[in-house]
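Bear in mind these aren't lab numbers, they're just calculated from the coordinates by the rules spelled out. Computed from a predicted model, the values in this text were never measured in an experiment. Cβ atoms are built from the backbone, for glycine too; each structure is taken alone.
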Structure P
Amino acid sequence: MNSIALISALFTISCFALIVHLGNKIANRWLRYLFLIGGIVFSFVITSFIPPLLGDNKLSTSGTSGEYLVYIGLTYIVINLLFFRKKLR
């Protein structure tokens, strides 16, 4: 397991969470969507820049970071669906 890629993926997930939290506070719907799209693009850019900042200049590390990002996202979705369902009436 590549620790630099994992750190990058975890940082990106935290950026996603912060962007969604701040984006939901915007009252105007179109500005909210614009903020969320810009924030997602910014998070993906940050994902590709963290490994070089930590001293790894391989392109495969950024690819592995994106792979870990998908795994973490899918794990979050599965856990959320299994344990935090809303009860139907």
Structure Q
Amino acid sequence: MKKTAIRCPNCGCEYLPGEIYIPNSFVGQPTNIVKSHSTGEVLGYDGDDMDLAEEYICDKCGKTFTVEATITFKTILKKDLFDDEFDVPSKKE
């Protein structure tokens, strides 16, 4: 298991992201999403954007620090087993 730790910049105490970030605030809560019928592009929405900055008071030293997350998304097309044509060799008699 890979540990993703956030460190207090004053004393070095480590925190896991789930100790500092509130999941629903972190990823946002969009509502009433309007998309283009032809392209699928998001044209507008209501609700909350992602909140990637969080302020936290260190449990060890009591100093306040800010955490700013940088998020990237990678999409990979899942290849369907039946997308490609293929030949099945017949049994030789």
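Tell me which structure, out of P, Q, gives 14.2 once mean count of other Cβ atoms within 10 Å over residues 37-44 is calculated. Corresponding structure: P.
In this comparison of P, Q, the computed figure -28000 for helix-only ellipticity at 222 nm (-39500 (n - 2.57) for each DSSP H run of 4 or more, over all residues; to 500) is attributed to P.
Out of P, Q, which structure matches 2.0 when distance in nm of label points 7 Å out along Cα→Cβ at positions 5 and 77 is calculated? Among P, Q, the structure yielding 2.0 for distance in nm of label points 7 Å out along Cα→Cβ at positions 5 and 77 is P.
In this comparison of P, Q, the computed figure 3.5 for distance in nm of label points 7 Å out along Cα→Cβ at positions 13 and 45 is attributed to Q. Of the structures labelled P, Q, which one yields 45, 25, 9 when semi-axes √(5λ) of the Cα gyration tensor in Å is computed from its coordinates? Here the read-out was taken from Q.
In this comparison of P, Q, the computed figure 41 for relative contact order in percent (Cα under 8 Å, 6 or more apart) is attributed to P.
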